[in-house]
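Bear in mind these aren't lab numbers, they're just calculated from the coordinates by the rules spelled out. Every value quoted in this text rests on a predicted model; they were computed, and no experiment measured them. Cβ atoms are built from the backbone, for glycine too; each structure is taken alone.
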Structure P
Amino acid sequence: MKTKQYQGIDYQFRPSSYSEPQDPLETILLNVKGTNRRKMIRDYWKAGKIDELNETLLQDSIDGGQRHSLEMIHPSFMGGEYLPDLEGSETEIARIELESTTSDVISIRTALDPAGFRYRIVDEYDSEFEQPFETSEQWLGIPVHESSGTVLEAAERIPQYSREPFALSDSNGHPAKQNPYFETIVRQPLNGNGARVPIGIFSKTYSLLQHRTVLDRALAAIKSAGVGPDEIYAELRLTEHGERMAL
């Protein structure tokens with residue numbers, strides 16, 4: 001069956017992360033249900049008055065009394081507010097906002113579980129949707145490699161990364177200028193094997209947090225609880241070049 005595609009939509013777009021938006025505004029909006037509340041948050045943010053917005057309107061979900069108060073203003077304030085709650089680590093990755101009186105919303109969500117990414121489509125009427133697939137073994141379009149063992153064994157499979165200039169090599173005698181605002185993240189050979197691989201760029205104002213640093217901090221907490229690392233069984237999922245990790 002051929003899937004219909006619409007103009008104005010970039011079907012090749014992939015976010016850098018489903019759950020960790022880089023933009024502060026998108027961080028606030030990440031799981032806010034209500035369509036009109038999302039519009040209000042954007043308007044206040046653009047006006048530099050986000051601190052003046054009532055805290056209730058910034059919540060991901062609001063209770064029945066709060067919903068009723070908004071509905072009294074206009075039925076369109078119902079839009080999105082009756083979506084089911086997110087489950088566990090679930091995140092909304094897309095939404096379809098209908099131009100109906102009550103501004104009904106269809107929400108597409110994902111969560112990471114041991115089998116890969118799990119997807120779910122919901123609306124405000126408990127409708128059942130036919131999905132082309134419910135899980136994927138790719139992370140934002142990149143193949144995922146899985147392994148299991150003790151935490152210490154998992155640590156040996158986690159690569160390290162370096163920050164290097166974001167620049168081109170000289171070409172035909174023409175010097176290339178180094179980008180002053182960004183740096184390249186490069187995966188280093190794992191345990192002396194393999195090649196160095198550039199995996200992305202990021203702003204020089206950001207810090208580079210190594211996957212291994214996250215694991216080391218978790219190990220410190222485990223040891224402080226009197227548990228030996230060799231007693232902990234771990235399932236490690238890394239994208240092809242280690243860009244993303246789930247442990």
Structure Q
Amino acid sequence: MPLGVTSLLVELWGGGGGGNGIAGNGGAGAFVSGTLSVTPGSTLTVIVGSGGGFMGGFGGGGVPRDSFAGGGGGRSAITLGGVELIDAGGGGGGFFNINNFSISYQGGAAGISFGSAGVGPQRGLGGTQTAGGAGFNSGSFLQGGNAPNGAGGGGGYYGGGGSFDGSGGGGSSYGSAFISSFGGIAGSGSTAPNQSDLYYLAGVAQGGINTDGGSGLVVITAVPEPSTLALAVLGLPTLLAYRRKARV
């Protein structure tokens with residue numbers, strides 16, 4: 001952190017779950033925000049979840065079976081020395097059941113305290129604040145469940161469960177004691193939350209509609225700002241884009 005910066009406004013969207021080929025629609029990622037207290041000279045790690053697809057999204061998205069199932073979206077997070085400060089959960093992967101009248105199952109959306117469950121006879125459940133979502137392969141801390149015969153669970157503070165014959169569960173989100181004014185909005189089906197935000201970009205956190213899920217997004221603004229620059233991180237973890245904050 002630069003000298004003089006002791007507080008950051010942070011906004012995070014998790015990655016959307018994959019619909020992947022002819023699979024059912026993936027679940028949307030979650031949105032969280034808050035004010036993070038920081039110490040000048042400290043180093044934060046920013047993780048930007050990617051959307052699920054043929055593989056699980058970067059950031060703990062669960063791996064799916066094949067082209068009939070989508071991978072879970074990855075969580076977006078800010079950490080300090082390996083400690084989670086704030087997390088936005090990723091959506092669960094969708095699933096296309098070729099053995100049951102070709103039914104498509106919607107992936108579970110990521111939530112705040114808990115993620116939504118997937119759909120199907122052996123679906124993945126959503127992650128909570130204390131445990132990964134149950135499933136054929138349950139989710140775990142920071143990781144969605146993999147799915148050898150179904151869709152992957154979304155990454156999150158605790159990941160959603162991976163399914164056997166259904167869609168994956170959504171991951172949960174988290175705000176630590178270092179975050180004040182913490183709040184968030186869960187995904188809804190495949191629809192990304194808080195699309196009216198100034199920094200939201202089209203497709204972010206969307207559940208995949210028969211395609212890969214949308215990438216996550218992390219926006220960090222110094223408060224008070226030492227300059228008029230806000231830092232926005234989009235897509236791959238290595239991509240940093242600077243956007244000038246609008247003045248009113």
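Thinking of P, Q, which structure, once Kirkwood radius over Cα pairs in Å is computed, gives back 16.4?
Q
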(message) If helix-only ellipticity at 222 nm (-39500 (n - 2.57) for each DSSP H run of 4 or more, over all residues; to 500) computes to 0, which of P, Q did it come from?
(response) Q
(message) By the measure relative contact order in percent (Cα under 8 Å, 6 or more apart), tell me the structure among P, Q with the highest figure.
(response) Q
(request) Looking at distance in nm of label points 7 Å out along Cα→Cβ at positions 33 and 177, point out which structure of P, Q has the largest value. (result) P
(message) Suppose Cα Rg over 2.2 N^0.38 Å, for residues 57-160 alone works out to 0.99; of P, Q, which structure was it derived from?
(response) Q
(request) For structures P, Q, calculate mean count of other Cβ atoms within 10 Å over residues 185-192 and state which one comes out highest. (result) Q
